[in-house]
Structure P
Amino acid sequence: MSYSDALLKDVLTRTKRIAVVGVSMNPVRPSYYVARYLGLKGFDIVPVNPMSAGEVLFGKTVVASLGDIDGPVDMVDVFRRSEAVPPIVDEALLLFPDLQTIWMQIGVEHSDAAAKAEARGVTVIQNRCPKIEYQRLFGELRMGGFATGVISSKL
């Protein structure tokens with residue numbers, strides 16, 4: 001999938017509240033550190049994982065499903081296998097009439113679910129990471145993909 005930088009930047013600029021479906025409590029898992037990063041950048045993160053429901057992550061109570069979220073969300077960020085995407089998209093479209101974006105993480109794609117969401121006017125990003133795109137588009141990564149901090153092999 002090819003997405004323009006302008007589209008990605010627009011999505012990341014207009015988004016305020018993100019439901020992270022499949023977030024992990026394990027700090028070495030990508031879903032954990034992506035959600036943490038986005039929260040530190042000012043996004044209101046809603047952690048969603050039935051296995052961790054009721055636990056607290058980043059000061060937020062983990063909910064079991066999208067249906068347990070109070071209020072609207074702008075984006076649903078999916079950290080699940082591609083086969084699990086259709087019911088997540090169906091539920092998101094049903095529950096959040098003003099949903100702006102479905103974002104599927106790296107390695108996650110589902111063309112039929114994407115087409116269904118797009119037909120409802122929802123922007124769909126597949127096989128990308130909002131953390132990586134945010135860092136790249138807002139000047140936190142150099143061209144080589146390294147963070148802009150000092151990197152040295154000297155002791």
Structure Q
Amino acid sequence: MKKSNDLASNRKAYHDYEILETFEAGIELLGTEVKSLRNHGGNIQEGYVKILRDELWLVNASIAPYSFGNVFNHEERRDRKLLMHKREIVRLGGTVALKGLALLPLSLYLKKGRVKIKIGIGRGKKQYDKRKTMVEREKKREIDRAMKHYR
């Protein structure tokens with residue numbers, strides 16, 4: 001799941017939720033936060049996305065304080081504003097409110113030197129869905145192993 005340009009990823013979201021649609025958004029960060037993320041100091045596993053007054057916010061995500069940040073360092077768990085077009089935010093809000101879905105941070109990554117966040121709309125999985133997914137993944141692994149030995 002983790003690619004080379006990923007700064008932080010939320011693998012647990014793929015396990016606990018069925019991801020229906022994904023979006024890319026910018027994220028408003030301070031300089032020390034970007035430096036800390038480049039040193040792999042981010043964690044978005046406990047984070048979630050909420051909509052307040054037609055703005056997207058990343059809440060409860062952790063970006064470790066930068067080791068050389070001294071007095072200019074940032075707060076570790078502050079709310080961070082996400083940057084998307086207003087019409088996209090309104091559409092997201094309507095979808096989430098009507099269908100009872102959740103907005104989840106999936107990964108933080110670099111794109112052309114800027115930090116971007118991948119957001120997903122997800123529906124919570126039941127326990128039997130999680131087991132079914134694990135069984136399917138295990139069967140696929142076995143098939144891949146057999147095909148590898150067959151060649």
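Please treat every number below as a calculation from the coordinates, not as lab data. All values derive from a computational prediction rather than experimental measurement. Cβ atoms are built from the backbone, for glycine too; each structure is taken alone.
Miscellaneous remarks
- Structure responsible for 1.1, with distance in nm of label points 7 Å out along Cα→Cβ at positions 72 and 96 calculated and labels P, Q on offer: P
- Origin of the value 2.1, where distance in nm of label points 7 Å out along Cα→Cβ at positions 16 and 120 was derived from one of P, Q: P
- Here distance in nm of label points 7 Å out along Cα→Cβ at positions 88 and 128 is compared for structures P, Q. The highest value is that of Q.
- Ranking P, Q by relative contact order in percent (Cα under 8 Å, 6 or more apart), the structure that comes out highest: Q
- For -11000 (helix-only ellipticity at 222 nm (-39500 (n - 2.57) for each DSSP H run of 4 or more, over all residues; to 500), calculated) the corresponding structure among P, Q: Q
- Here mean projected area of the Cα convex hull in nm² was derived from just one of the structures P, Q, and that gives 10.1; the source is P.
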